[in-house]
Structure 1
Amino acid sequence: MDIAIIAQFAIATLLPVAACVVLFLLRQRTGVAKIPEIHWQIIVGVVFGLIAIYGTEAGIPANGATMNVRDAAPLAAGLFFGALIDISQDCCV
């Protein structure tokens, strides 16, 4: 397998994890914690919905097939931020 394909796949897979870390730290260390919970869930749901759309549309061609990492965003959203965010981001897609 080509190293460029592996690098593209690694970056696309780590994007939801990086978003989790950034959003978690943003919530813990800044004034974002004052936002009502429902608004926070909507914001995070939209962010992960956009990441899922990117994971679907930005396929990585490999040996005549196209790989996508769409499932990484809902998985990370559900694990780190709860089921409501997972459901709301699925509505975006």
Structure 2
Amino acid sequence: MDKGESSFVFPIKMWVKHEVEAPLQVGFIAPKRRYRKAVDRNRQKRLLREAYRVSPHRPAHDFPYSIVFMSVAPIDVAQKTVQKAMDALLLQLQKPPQ
């Protein structure tokens, strides 16, 4: 089974896998091992979703990939930090593979 590719820009790790017949799928993870309280996990996922939503570099809906973003940020991370990392990761998606 192909695991795809991963990329990391603090505080976000991204996994990308090519899906042959599926449209774009995006998931957000805040691991319980790092964020013990549910309120902290929910906040981290909310920050990731908001950074993805407002990014001008989002892929189109017909982009045939599955993408997962995982937060590894400290609990008190700023939205600007998450936004910059998300933009950098989404720009990497737009570059052709070398």
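Data table
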{"quantity": "Entry that produces 1.00 once FRET efficiency 1/(1 + (r/R0)^6) of positions 29 and 69 (r between Cβ atoms, R0 = 25 Å, to 0.05) is calculated, selected from 1, 2", "calculated": "2"}
{"quantity": "Structure with the greatest value (metric relative contact order in percent (Cα under 8 Å, 6 or more apart), set 1, 2)", "calculated": "2"}
{"quantity": "Highest-scoring label, criterion being volume of the Cα convex hull per residue in Å³, among 1, 2", "calculated": "2"}
{"quantity": "Label whose coordinates, when helix-only ellipticity at 222 nm (-39500 (n - 2.57) for each DSSP H run of 4 or more, over all residues; to 500) is calculated, return -24500 (choices 1, 2)", "calculated": "1"}
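Since every read-out is calculated from the coordinates, none of them should be taken as a lab result. These numbers were taken from a predicted model, which means no experiment stands behind them. Cβ atoms are built from the backbone, for glycine too; each structure is taken alone.
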